[in-house]
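Next up, some structures in structure tokens.
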Structure I
């Protein structure tokens with residue numbers, strides 16, 4: 001996991017049975033989230049994760065450097081960042097680059113998945129989503145789009161699996177974690193990319 005300062009996605013992954021390396025560049029931001037937000041890590045949970053006790057291990061390091069130096073293999077590499085910024089040199093934009101995406105792919109076990117919070121499908125602000133989707137199409141043979149039913153976010157998945165949607169539907173039934181707003185029909189409907197991505 002790269003990003004996700006408050007740790008919600010890490011907690012969901014751990015609840016589903018995963019061991020998680022949570023990589024974040026900003027220790028102060030992660031600790032302030034734990035102290036002040038009503039969701040994500042509590043201060044005690046974060047302290048345990050910082051010590052590497054339990055299924056989540058927090059590592060304070062630049063995500064770019066971690067991914068490029070990493071010798072481990074992962075079933076899932078999840079990148080949860082603020083949206084890519086158009087026409088600016090925002091520091092995190094490099095973590096949306098084709099090079100970084102390809103490096104994330106190189107860390108996958110067979111059948112593994114790279115997942116991104118890829119942007120927003122609303123027409124007035126989807127330019128970065130389109131760019132992110134095009135990169136996924138270049139790097140992966142079978143990219144998958146998922147439009148969140150809870151918010152205006154879109155998530156992008158890259159894998160080498162031949163029938164990713166059917167694999168997702170099948171695995172959904174075996175998860176220990178039961179999503180509140182996603183079932184098989186949601187997966188089938190929400191994975192149709194908007195027309196701006198299909199053109």
Structure II
């Protein structure tokens with residue numbers, strides 16, 4: 001009986017030490033990871049905004065009371081950033097679309113001009129199946145098709161539209177496509193882009 005108690009106590013002690021060590025490491029690395037994620041997001045904003053215009057651009061977060069949130073289902077919020085050039089002319093908007101894929105919520109940064117046309121995009125985050133859904137991160141495999149389209153054109157061919165899905169990854173392809181269209185529809189409903197560019 002004493003041996004069992006001794007082994008149990010040792011296991012408990014090891015578990016406590018491991019928990020404290022993990023907590024300490026997490027407290028050190030969490031801010032660094034958060035900072036790296038913010039930097040990656042800023043880099044993506046600059047990258048996709050370059051599709052709106054070249055030169056010096058200004059980014060401003062928008063507060064739009066009429067803007068509905070199409071991403072509540074995945075516990076995310078639609079946040080819109082206005083992009084202006086050096087003269088103060090509004091060029092378009094940036095937002096992150098969140099779509100529930102096969103094994104993760106895919107986050108896609110989208111640039112849309114004031115006419116409601118997608119001009120640029122990049123995947124910020126995905127944990128889809130390697131070799132299948134993970135191919136969504138390669139623009140040449142899927143996202144290139146979005147450029148020049150408005151919300152009413154963003155449909156997979158399997159859903160009656162003209163976009164080809166990634167081979168073997170219809171769920172991921174549909175998640176990204178629908179999430180971008182939902183974001184554009186929300187911008188349209190809020191009056192940020194024209195109805196012809198956002199409503200179906």
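Here, each number is a calculation from the coordinates, and none is a lab measurement. Fair warning: this is a prediction, and the values are worked out from it, not measured in the lab.
Figure out for me which of the structures I, II the number -12500 belongs to, where helix-only ellipticity at 222 nm (-39500 (n - 2.57) for each DSSP H run of 4 or more, over all residues; to 500) was derived from the coordinates.
Working: I: -10500; II: -12500.
Going through each structure in turn, the value belongs to II.
Comparing structures I, II by volume of the Cα convex hull per residue in Å³, which one has the largest value?
Values: I: 129; II: 166.
Top value of volume of the Cα convex hull per residue in Å³, among I, II, belongs to structure II.
Upon calculation of Rg and Dmax of the Cα atoms in Å, for residues 131-186 alone from the atomic coordinates, which of the structures I, II produces 10.4, 32? Of the structures listed, the value fits II.
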